[in-house]
Structure formats: C-alpha cells, structure tokens
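Quick heads-up: structures coming right below.
Every number here is computed from the coordinates shown, using simple stated rules; none is lab data. Just so we're clear, the structure is a prediction, and the values are computed from it rather than from any experiment. Cβ atoms are built from the backbone, for glycine too; each structure is taken alone.
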Structure 1
Amino acid sequence: MAQRLLPAALVLLCAAPALAKVEIDVHGVAEEDIRANVQVYLSFDRYRSSDDLSEDTAERLHNRVEREVRSALKPFGYYEPTVRSSLEKRGTKDWRVTVNIDPGRPIVMQDITIAVRGPGANDPMFSSIAARPPLHRGDRLSHAAYDRIKGDLQRTASTYGYLDARMVRNELRVDPQAHTASIVLELETGERYRFGATQIEQHAIDDALVRRYLRYHENDPFDLTQLLRTQFALDDSQYFSGVEVLPGEADKTTHVVPVSIRADVNRRYRYSFGVGYATDTQERGTATWEDRLVNSHGHRFSVQLEAASLAQSLTSRYTIPIGDPALEKLTFEASDQQLQLADLQTKTLKLGPSITQVRGRWQWVWSTNAMRTTTDSAVANTIDNLLVPAVSVASVPQGYLGEDLFTRTFFAQLQGSHHVFGSDSDFVQLRVQAERVFDLSPHWHLLLRGDVGASIVSRFSELPGILRFFAGGDRSVRGFGYDDLSPVQFVTVKDANGNPVTQAVKVGGKDLITGTVEIVRDLPRNFGIAVFSDFGNAFDHFGDPLEYSAGVGFRWRLPVVTLGIDIAQPLSVTAGPRLHLNFSPKL
C-alpha cells in the first residue's frame with residue numbers, strides 16, 4: 001500500500017500551484033519608518049506570495065503606486081514627492097517592483113498653539129504637555145506627533161478626572177505652496193471630578209483592612225492611576241484570587257465618581273518550590289509553605305527551607321500588617337542558619353521582631369535580634385550570645401507597592417551590640433551598598449556598583465564570624481572565588497603523619513570595599529554582551545591593597561531576570577581566568 005501511495009503523493013506535490021513571488025525595492029528614502037510605511041501602503045505588499053497575480057492585476061497595482069506612495073509620505077511631511085516606478089516580470093510568475101522616490105521639499109512647522117481652558121487650565125499635567133510638545137517651530141511636519149499631542153491632552157483629561165473635557169479646536173492646517181503647517185489645539189477641561197463612596201464586596205479579610213489598601217480617599221480629585229494602583233496593591237496582598245476595582249457612573253451634577261471593589265478569596269495555603277544554580281552557591285533549592293489567611297486581620301505565617309552547598313537555613317515568619325498594609329508590617333522571625341564563609345563554619349540561631357515602614361522613596365526597617373552564633377575554624381572555636389539592634393534604609397522606586405526588589409539603588413544598614421544588653425561582644429557595624437544603571441543610548445548601558453563595610457570593635461576576635469566581611473565571587477570581585485578575598489591568620493597543625501605544618505586560614509575582615517564598572521551592549525533577541533572591571537578586598541584596615549580584575553560577559557534577558565555568563569581575569573595576582581554563572585536583576 002505504501003509503495004502505491006508514494007508516487008501519488010509525489011504527483012500531487014508536483015501539481016501544487018507555485019506561488020508567485022513579488023520583490024519590492026524602495027529607493028530614495030533613508031529613514032526606516034518612512035520606508036516601512038511606503039511598503040505597507042503599496043498594494044503589491046499584499047501579493048508578495050500569491051498564486052493569482054496575473055499580468056492584468058500586476059499592471060493595475062502598478063498604476064496605484066504613485067498615489068499610494070504619496071499617501072504614505074504625507075504623514076511624514078512630504079506632500080510633493082516625485083515618484084518613478086517600474087514593473088518587471090521575472091520568469092513565469094515572479095515580479096519585481098522598483099520604486100524610486102524623491103521626497104521633495106518637506107512641510108515644516110510654522111505655528112503651534114496648544115491652549116487649555118477651564119478649571120484645569122493651570123493643572124501641571126496639561127502645562128507639561130503644552131511646554132514640551134513633540135513638534136516645534138521649524139520641525140518637519142509629523143502627523144503622528146500631531147496625533148500624539150491631541151491624544152495626550154485627551155488621555156490626561158480622562159485619566160485625571162476631567163471627564164467632561166472636549167476639544168473645541170482641533171486643526172492641522174497645511175499650506176503646500178508655502179511648505180508650512182500650523183497646529184491649533186484647544187481643550188476645554190470642565191470641572192474635575194472627585195472620588196465618591198467605595199463599595200466593597202469580599203469575604204477574605206476585614207473591610208477596614210481592605211480600605212487601608214486604597215491609594216485614594218473619598219473626595220480626593222479623581223485619578224484613574226490610583227484605581228490601578230489600588231488593584232495592584234490588593235492583588236499583591238495575596239489575600240484574593242481575583243480583584244476588580246472599577247469606577248462607577250459619574251454624577252454630572254455633583255461631579256462625583258463612585259468606586260466598586262469586588263474580590264474573591266484566595267486559597268489559604270500556598271506551597272512553592274524553586275531550584276537554581278550559580279558558581280558562588282552551586283546548586284540550591286528552596287521550599288516554602290505559607291498560611292496567607294491566619295485570621296480576618298490579615299496575619300500570615302510562613303516557613304521556608306533553603307539548601308545549598310555553602311548555606312542551609314530554616315526560617316519562619318509571622319507577619320502582621322500595620323499602617324499602610326501594602327508597605328508596612330510587623331514581623332516576628334526565627335531562623336536556624338549554617339554558612340560556610342571561606343574557612344569559617346558558622347551556625348546561627350536568631351529570633352526577633354522587625355518593623356518595616358516606607359516614607360516617601362525610602363524604606364526603613366527597625367529590628368532587634370537575639371542571636372546565638374557559633375564560629376568554628378582552625379584558628380578558634382567561639383560561641384557568642386548577642387542582642388543586636390539594627391536599622392536599615394533602602395531606596396524604593398516611585399509608586400512602590402511592597403513588591404520584592406532584586407536590587408536597590410541604595411541600601412545602608414547600621415547594627416551593633418554592647419555588653420549592657422547582655423551581649424558577649426561590643427561592636428558597631430555599618431554597610432552601604434549602591435547600584436545604578438545609566439542608559440548611555442538605547443542600546444548601551446553603564447552599570448556602576450559599590451559596597452563598603454566598616455566595623456568598630458575593640459578586639460577583632462570578638463567579632464563573630466557571621467558578621468565578618470569577605471569579598472570575591474559573582475556579585476563581588478569576579479575573577480576570584482566566592483569569599484576568597486579575606487585577611488588570613490597562620491596556624492600550625494599536624495598533617496596525616498603527625499608533622500607540624502603551617503596553614504593559612506581565611507578568617508574574614510572587619511572592613512570591606514568592592515566596586516564594579518560594567519558596560520553592556522544590547523543585541524537582538526534579548527541578548528547582550530558586557531565588558532567589566534571589578535576591584536575590592538576585605539581587610540582589617542582601610543588603605544590595605546585592593547585586588548583587581550577585568551573580563552567579558554554574555555547576557556540573556558529572560559522575562560524577570562538576566563542570565564549572566566562572565567569570564568574574569570585577575571589583574572593583581574597571577575592566576576588563570578574564572579567562569580561566573582549567575583542570575584541577576586533584568587538590565
């Protein structure tokens with residue numbers, strides 16, 4: 001049967017009609033957006049792959065070319081182009097269309113009048129549009145820019161509560177003979193509406209707590225963006241599986257807009273698992289269990305297990321929303337953590353409360369932790385009981401709603417302990433981290449990163465291992481191993497034969513400096529390449545030598561994070577290059 005079907009199939013394939021191929025060559029316009037618009041306007045573009053393009057049809061389409069090109073150029077300010085085209089048949093079904101365009105003298109802007117009348121005339125939102133229009137006197141006319149100005153005025157009015165606004169003048173005047181154009185746009189704003197009462201339909205938490213998530217108050221000026229932010233805040237709370245925040249019908253007499261909120265209760269328990277890999281931590285995994293609705297007051301409880309070759313931890317948290325619940329909370333945390341820090345093996349039990357608050361663009365966290373930490377090394381084995389008050393401040397982006405941040409532009413933490421609190425160690429420690437990306441052009445980016453730490457302690461041996469600084473690794477000084485940069489102490493130990501040998505033990509430093517300068521070039525398909533230079537060290541005295549490295553990297557931008565593959569060469573020591581693989585915030 002198969003032998004009989006194969007020849008038949010070949011006959012059918014050979015009998016299938018061959019598609020005509022139409023090549024379109026456009027010359028004379030250098031700007032890619034103009035060329036693309038010409039292609040779209042040409043009727044030939046719809047026949048690029050067709051089996052019914054006869055000679056009569058091709059000739060009819062060719063007769064349209066000049067008219068279509070003129071229409072395609074007008075939105076860009078060219079009203080008097082010279083168009084020459086030719087149609088060539090190639091083979092039995094293929095065609096080539098060649099279009100040569102001389103755009104001619106462009107239409108330039110002469111007068112631009114943008115006026116806003118009514119109660120919103122002095123609103124800064126409208127003033128900014130009028131002050132910085134995309135078109136200026138002497139610019140080439142752009143219909144798209146004109147539509148953008150008009151659209152910006154109308155969208156601003158509807159978004160920010162001027163619901164009765166209307167364009168009373170909407171004119172684009174073109175004088176082809178003088179090659180000039182003028183724009184007159186006049187918006188009458190009408191009264192600005194205000195928020196009315198909010199109706200809430202949900203059964204997950206107390207309505208009073210839901211209302212603390214609102215980004216607006218009754219009688220505030222209406223602002224659609226605040227409704228969207230309210231929906232985002234309620235979604236991020238994880239109390240609800242679906243949230244609708246909708247404006248009601250506006251009352252044109254009282255100029256009030258009511259709001260309705262409807263939300264469905266979320267599943268109470270959530271389980272999550274994650275795996276990852278980085279050259280610093282090797283393989284790692286996390287498992288989390290969370291009770292998102294302990295009670296109607298919005299309390300939540302979670303337990304998280306993290307495991308990697310150099311770190312293992314078990315952490316539980318009980319969180320109570322306070323103040324603005326999208327941004328502020330009271331957390332009670334208990335953790336059991338084991339870390340391998342270079343040649344130190346640490347184990348830390350920690351218990352304590354923290355309060356998180358946001359003031360403007362800054363997030364403050366106040367905490368006090370009771371700690372029992374053990375440090376084991378070839379130098380010494382110590383156990384420290386500490387009570388450590390701490391305060392940290394971090395920058396948050398505008399419009400921040402409490403979501404987790406992969407990185408912060410600025411972060412600083414001050415912590416310390418003293419024997420008057422019953423602690424075994426007296427110290428004060430400050431750490432400051434900063435990171436900033438500058439867009440040099442649409443495809444070139446400059447990343448600057450710095451990390452500085454300093455400790456005040458009477459004797460270094462009193463500083464627990466968990467609080468000492470180390471440098472080197474994927475997010476520190478690349479080209480060096482994870483935590484490889486550290487002061488050392490020399491101890492004498494016995495080898496397998498019982499003979500004494502001297503061993504260098506990396507014990508960490510009380511101070512730290514690291515920095516990065518990196519230039520990233522975007523490539524197609526969400527790829528990128530980078531060149532970078534890192535410097536830094538952990539030491540006991542500022543002024544001690546720093547280590548340096550340089551390298552190249554490959555970036556692959558995924559939906560949330562960027563995969564980085566870096567090869568870094570130490571410059572300050574004699575050593576071979578090192579490969580670094582990590583995931584970082586999307587750049």
Structure 2
Amino acid sequence: MIGTYAAVLAICASSLAIGQAAVGICGARRWSWLSPAVGLALLCAICWGTVRLPGDGVVSAVVVLVATIAAVAYLWGRLEIGGEALGAGWPVVLGALLATSLPFLVEGHFGILGTSFNPDMSQHLLAADRLAEGHSSQLLNQGYPLGPHSIVVALNKGLVIGLVQGFSGLTIAVAILASLTALAAFRDLPAIPRTAGALLVALAYVVVSYFAQGAFKETMQALFLLAFVLALRESTRDWEDLQLRFVPAALIAAGSVYTYSFPSLIWLGPAAVLFLILSAAGGTGGGTMSEEALATGRHGGSPAVTGPAARALGLAAAVFAVLVLPELPRMLDFHSFETFDPNGPGLGNLFGQVSPFEAFGIWPSGDFRLAPGDGAVPAFAYVMGIAFSLILFLYGVIWLWVRRETAILAGVGAAVLAYAAARIGGTPYTAAKAIEIAAPVVALTILLPLLDPRRLGEPRVDLGALWRLSDRATAPFFVVAAGVCSLLALANAPVGPTVYSSKLSEYRKAVGQGPTLVLASPTLLEEEHGEPFLAWEMRGGRVCIKSTDGPQVPPGVRFVVLEDDAGWSLKKVHPLPGKSPCPLVAERQARQGPAR
C-alpha cells in the first residue's frame with residue numbers, strides 16, 4: 001500500500017508542477033487545470049528520453065526531481081489563484097482516490113490489477129523489468145511505446161518502489177489527473193456540480209472498466225484526448241492573446257505519442273482538423289458565446305485562423321515535431337504490431353463486439369464485456385439506460401453547437417470517426433479501445449448542459465409542475481445512475497499478485513511445450529487470482545497449476561516450477577508413465593481469462 005500511494009503522490013506532484021510551469025512558460029499566469037495532463041505528457045517524454053542512459057532509470061529519476069524542483073521555483077511568486085485552485089481541486093482528488101482504491105479495498109490487498117480480466121500487465125511488467133536492468137525486450141524491439149513504462153522504472157530506481165506498485169500507482173494517478181483535467185470544463189460551476197462533473201467525465205464507465213483490468217495505456221490516451229480537446233478550447237478563451245497558446249495541446253499530443261505511438265494521432269489529428277473547420281464555419285474561435293449573442297443570434301467573433309493564430313499553430317506544430325522526431329523510427333516499427341492485424345487474435349480478452357452505447361455511461365454490469373441481460377440485471381434496464389443517455393447526448397451535441405463549443409464538438413467527431421474506422425477496418429479488440437478512449441468526451445457532452453445552471457433547456461414558458469420536476473431531476477438521476485455503474489465496475493475489479501518475477505518468462509523458454517507443473521502458494525492462487533496470471537506466464541505448452549499444500553506430480557510432467565520463500569525455482573523431474581492431464585495453454589486461450 002505504501003509503495004502504491006507513494007507512486008501516486010510522486011507522479012501527481014511532478015505532473016502538476018511541471019505541467020503548470022510549462023503552461024506558465026507559454027504565457028499563462030493563472031492556474032490551469034490542463035497542467036496535470038501537460039505534466040504527465042512531459043513526464044512520458046522525459047523519462048523515455050533518459051531511461052536508457054547509464055544507470056537504467058537512475059538518470060530519469062534525477063532529471064524528473066530536478067525538473068520538479070525547477071518548476072516549483074519558477075512558479076513561486078508567479079502563479080495566480082493557487083489557493084482558489086486548491087479549494088476546487090482537493091474534493092476531486094479525494095473522490096478519485098477513494099473510487100480508484102475501491103478494488104483494493106474489496107479484495108483486501110494491493111497487487112496487479114485485472115489479472116483474471118486481462119493478462120497484458122505481465123508483458124508490461126516484463127518490459128519494465130528489462131528496461132530497469134538495461135536489457136532489450138520483445139516490446140522494445142517491436143517499437144512498442146514505452147513512455148509510461150519508463151515512468152515506472154524511474155519510480156523503481158529513484159524511490160525503490162516495486163514494479164507492481166509502480167504500475168498500480170501510475171494507473172491510479174492517471175485517474176486523479178484526468179479528474180483534475182476535467183475541471184477545466186466545469187470551473188465556473190458551484191462546488192457540488194463541478195466536482196460531480198469532473199469525476200464522472202474522468203471515471204466514466206468504460207474508462208474505469210479498463211482501469212479494472214489494468215489497462216493504463218488506454219486510460220492515459222483517454223485523458224490525453226480529453227485534455228487535447230480542452231486545450232484547443234482554452235486557446236480561444238483565456239489564452240486567446242498568447243503567441244504560444246497552442247503549445248500546451250502540442251505537448252499533450254507528444255506525450256500521447258510516447259504513450260500510444262502513431263495510433264494516438266487517429267484521435268488527435270482529426271480533432272485538430274475538425275476544430276479548425278468548425279471554428280471557421282461558425283465564425284468564432286471556438287469559445288463559449290455570450291448570452292447576448294445567444295439571444296440575438298449574432299455570433300460575431302473573429303475568424304478561426306487569423307495571421308497570429310496561424311503563427312501560433314506553426315509554432316505548436318514545430319514543438320510537436322521536435323519532440324516526437326526521435327520516436328519516428330520506432331513508430332514505423334510499431335505498424336506491424338499484432339494488434340493491427342485483422343486476421344490476428346481480434347477478440348483479445350473479449351467475448352465479442354462491445355456495444356458503443358457503453359460510452360454513454362449507464363451500463364449496469366460489473367464486466368463491460370458481457371452483453372445486456374447476461375448478468376444479474378435484465379436487458380430491459382440496459383435499453384432504458386441507453387435510451388435515456390442517448391437523448392441526453394443528442395441534446396448535448398445541439399447545446400454545444402448553439403454555443404459554438406467547436407473544440408468539444410471536434411473531439412466528439414474525431415471519436416466517432418476513430419470508432420467507425422476501428423469497427424470497419426479493425427478488430428473487436430481495437431473497436432473496444434476506441435469506445436473507451438471516446439468515453440470522457442462523450443460524458444463531457446452529456447454533462448456540460450446538464451450541470452450548467454444557465455442551460456438552454458430551461459422552458460421559455462411555464463409548462464407545468466411536472467415539466468419543472470423532470471427538468472430538475474434529470475441531472476441528479478444521470479449523475480447517480482452513471483456513478484453507480486462506474487462504482488460497480490470498480491468493485492468488480494480483480495487484484496492479483498503483489499510481486500512480479502521475470503523468472504517465469506525465462507522458465508517458459510526453458511520448458512518449451514512441457515508438460516509442466518506449477519506449484520504456487522494458496523495465497524497466490526486463492527486470494528490473488530494467481531491462476532490466470534500463471535497460465536499466461538507459462539503459456540505455449542501443457543501446464544498444470546496446483547497448490548503447494550498437497551503437491552502431486554501428474555503423469556507425463558517433465559518440469560516443476562515451485563514457489564517458495566526464496567521466489568521461483570525450476571527443476572526437471574523424471575516423468576511418470578501415462579498421459580498428461582495438463583491442459584494446453586495457448587496464447588489466445590490465456591488471453592480470454594475467466595469472467596468474474
């Protein structure tokens with residue numbers, strides 16, 4: 001627990017300080033809720049740029065520490081309304097921390113998130129272990145983006161935090177930083193709707209469902225899309241007169257590349273293009289219109305791309321190009337990764353296509369992979385939730401269009417395009433990720449008009465008490481329904497082993513196709529959901545997994561992998577006669593771990 005929360009504190013503190021300093025260098029003097037995302041993006045770039053230097057992560061830890069101290073020194077005496085920001089931010093931090101701690105509280109221990117949902121964390125742990133030891137790995141050689149992994153390695157070397165705790169801390173920190181980033185959209189609201197809106201946007205149902213399976217890259221990309229859209233929005237509001245007003249968006253985009261490689265641009269690129277098109281078509285820079293303009297219908301404003309704006313865009317593009325240029329060769333290598341193969345393991349850990357309606361937030365299931373009616377809640381409840389949230393979403397789109405919120409509309413359009421491309425030309429696995437990444441922007445579209453006390457939905461004439469009652473009840477009902485669904489997904493998250501050893505991956509190469517017996521402690525198997533984790537680690541051959549309490553070597557077994565106080569060990573044994581009962585653990589089979 002201490003290691004996990006220490007990682008959370010270190011990542012959040014560095015992200016806030018470095019991000020706000022970067023925003024300040026761009027010319028802003030007031031506190032910006034985009035600083036958490038900007039800072040996390042820069043952490044990815046800084047750590048990845050230094051993790052392979054001598055020391056294998058020590059230099060990364062030192063550079064981040066120096067950058068954080070320098071950022072605090074730069075902001076000292078320059079930052080305005082810091083106290084006001086603290087007052088708005090602490091309830092959001094507390095709410096996000098409590099929500100994301102729920103899986104560990106339910107399970108009674110800290111460890112690897114999602115081991116019986118998704119075994120991918122095993123590969124991430126191995127890649128981070130190799131980075132920390134200065135060795136190569138399969139993911140490194142394939143051009144896989146390792147920015148987040150390098151942050152974990154820096155934590156490991158600088159604060160002596162275990163890799164398991166480092167990844168858990170990173171996953172929780174992303175949820176907290178996303179909640180703080182969402183405050184940029186709700187900053188003018190009273191405390192309760194402001195806090196509720198920020199938490200529901202950041203902890204939307206599909207996002208926390210990916211959190212529950214330890215999929216930190218997808219939650220980071222969802223954060224970066226949300227932050228990129230809000231940075232474009234801010235460029236036409238408080239930052240409109242700044243020469244570097246688009247640079248924060250460029251920094252976020254660079255961090256997104258180091259997190260998700262070139263696929264990240266499938267969302268950010270169209271969002272930027274649509275923003276410019278919609279802004280030009282609407283005759284405004286994309287900011288919220290005044291009440292007078294709404295009442296008269298005269299939109300006014302300045303063209304989206306004036307001479308200064310074009311220069312600002314050029315500077316931002318140059319910053320982005322300089323930051324991502326070193327990653328270009330690895331981005332080219334990554335295009336052949338197995339995830340992009342339509343003929344590959346397209347389902348991954350899914351059971352079929354995931355419904356895009358899950359992005360609306362009301363989906364009363366602890367497992368997002370299940371179809372409506374497959375769980376304890378009848379299908380009718382799903383249909384009612386979909387109908388209700390779909391109406392609110394369509395209303396939100398109209399509300400945003402009337403108010404010329406072109407940046408958010410551009411984000412929604414980009415998310416729709418990305419999902420359509422994944423659904424048509426990709427696999428169910430990639431389509432599900434597109435739904436998750438879109439979820440915060442979709443939630444923002446629903447919640448902005450619901451929580452705005454000046455919303456256009458107020459009737460111009462008195463339509464009766466029933467209308468007024470339903471109008472007032474809509475926002476609380478959606479907030480409660482969506483919040484309960486998110487909490488249900490978090491409470492259902494499995495928490496696996498508390499430690500990781502790369503020995504199991506090494507043993508897999510030694511034993512070949514087995515048959516192999518793995519003897520693990522009862523604690524690992526019964527309390528920490530260790531069986532799916534071990535099956536994935538030893539995949540590729542016939543594997544029996546049993547408790548050390550009553551070990552009996554089955555017929556045909558040639559190798560025994562044993563867990564004891566010293567860790568894991570391997571020994572070769574003389575096989576007993578008879579056919580081996582150990583099942584074949586193929587890679588695809590292991591990926592589809594049991595539903596919980």
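Points worth noting:
- At a computed 6 (relative contact order in percent (Cα under 8 Å, 6 or more apart)), which of 1, 2: 1
- A value of 1.30 for Cα Rg over 2.2 N^0.38 Å, for residues 404-563 alone, calculated from one of 1, 2, originates in structure 1.
- Answer label among 1, 2 for the case where FRET efficiency 1/(1 + (r/R0)^6) of positions 28 and 220 (r between Cβ atoms, R0 = 35 Å, to 0.05), calculated from the coordinates, equals 0.90: 2
- Test item: Rg/Rh (Cα atoms, Kirkwood Rh) calculated as 1.09, pick one of 1, 2: 1
- FRET efficiency 1/(1 + (r/R0)^6) of positions 244 and 364 (r between Cβ atoms, R0 = 41 Å, to 0.05) - structure with the largest value, from 1, 2: 1
- Structures 1, 2 were shown, and mean count of other Cβ atoms within 10 Å over residues 36-43 at 30.0 was computed from 2.
- When helix-only ellipticity at 222 nm (-39500 (n - 2.57) for each DSSP H run of 4 or more, over all residues; to 500) is computed for each of 1, 2, the one that comes out at -19500 is 2.
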